[in-house]
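Below you'll find the structures, each written out as structure tokens.
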Structure 1
Amino acid sequence: MLKPPGKEQIDACRACPLYARATQGVPGEGPRNASMMLVGEQPGDGEDLAGRPFVGPAGQLLRQIMANAGLDAGAVYITNAVKHFSWEPRGKRRIHKTPAQREIAACQQWLDAEIAAVRPRLIVALGAVALRALMPGGLTITRARGATLEHLSGARLIATFHPSAALRAPDSVRRDEIVEAIRDDLRRAWAEVDREPAVR
């Protein structure tokens, strides 16, 4: 059985310059035989320091939404399209910087290896960067939401917003709308996986 790339492999990656400023690489985590894989954008400040995906504010919100959607978080493999934190300084803080296309492309080998090892039946793209890494061609989240697409691996693919979009919302009304949209999309994804018997 293939193994997803480990931390040592990702830490040793020099395919793009992001490694030089990051604390460490952040591999995905979850069961190797997970039926569903969630793919986000990149580690944030908290993930970079902890070495684990989705442990910062956006990750905490995601896990709350997953629970509200009825997902078993322990049965889902969670990762990011880019494995090192892309940031720029603002005073003493490290502020998230959207990864460049060359950085997304440099990390494609790791995402492809995770998908090949886990063999999820359904992949959820959380946000535009994840969708670009999974479905090249310029499809937007707005256009992709509500559709069930197919990844090159044969897995079905559903796109939704990244939870950080809710954290950046201009007001509580918009924040609640984004959270509700993510919850509904995850609920639909989980129902699709639950209906289909595993084929391994």
Structure 2
Amino acid sequence: MDSELNDIELVQRIISRDSKALEALYDRYSPVLYTLVKKIVIDNTKTEEILADIFVIIWQKASKINTASNNVYIWLINLARNKALDFKRREELIISSEYNDEYEDNFILPQLSPNIPAKDLASSINNREKILNAFNGLTEAQQYVLSLAYFEGLKESEIAKKLNIPVLTVKSKIRVALNSLTETINKGEAND
């Protein structure tokens, strides 16, 4: 029954402390979130721990999800990325600040713009091939710079230092790569 509910209905039930709704959300999203976290953290055991932590956060802070925007999927993806990157940075001793509720609210919970168009798991899975094809159409340098920014969470200045290139070059590569991705995906959608 809970598996038939949409994302917003599940979140509303989670806010009302319905553990079956959390299980349904877990069943729906854990494979996607696991894959994303594993791409950032790599270790299976640590990935499983982070995934469990993500669903604890969802249980405790579901009321902070803006259900009016209809972007539960994007909120979950960003939560998983933020949590995985935070874990990785703490492990590498890049972050030493105390992890508490305030830190979690400010740095782990996604702050999404209300202007982001609504997405759900089904539409994202349908777009997956288009996105992968568009990403694979980028140059190796563009792919690498985007991977450093998204999966490693490096800032432009950190990428510049790592690659020994100027920050303006990094900014340019990222901008060109994102524009190319958007253009290729939009072109593919126009042809559908």
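Any read-out appearing in this document is the output of simple, stated calculations on the displayed coordinates, not a laboratory observation. Nothing here was measured: the structure is a model prediction, and the numbers come from that model. Cβ atoms are built from the backbone, for glycine too; each structure is taken alone.
When percent of Cα pairs over 27 Å apart is calculated for each of structures 1, 2, structure 2 gives the greatest result.
A value of 25.4 was derived for mean count of other Cβ atoms within 10 Å over residues 34-41; which structure in 1, 2 was it taken from? This value belongs to structure 1. Which of 1, 2 yields 18 for relative contact order in percent (Cα under 8 Å, 6 or more apart), as computed? The value was obtained from structure 2. Calculating distance in nm of label points 7 Å out along Cα→Cβ at positions 10 and 162 for structures 1, 2 picks out 2 as the one with the greatest value. Kindly point out which one of 1, 2 the value -22500 was derived from, the read-out being helix-only ellipticity at 222 nm (-39500 (n - 2.57) for each DSSP H run of 4 or more, over all residues; to 500). Only structure 2 yields this read-out.
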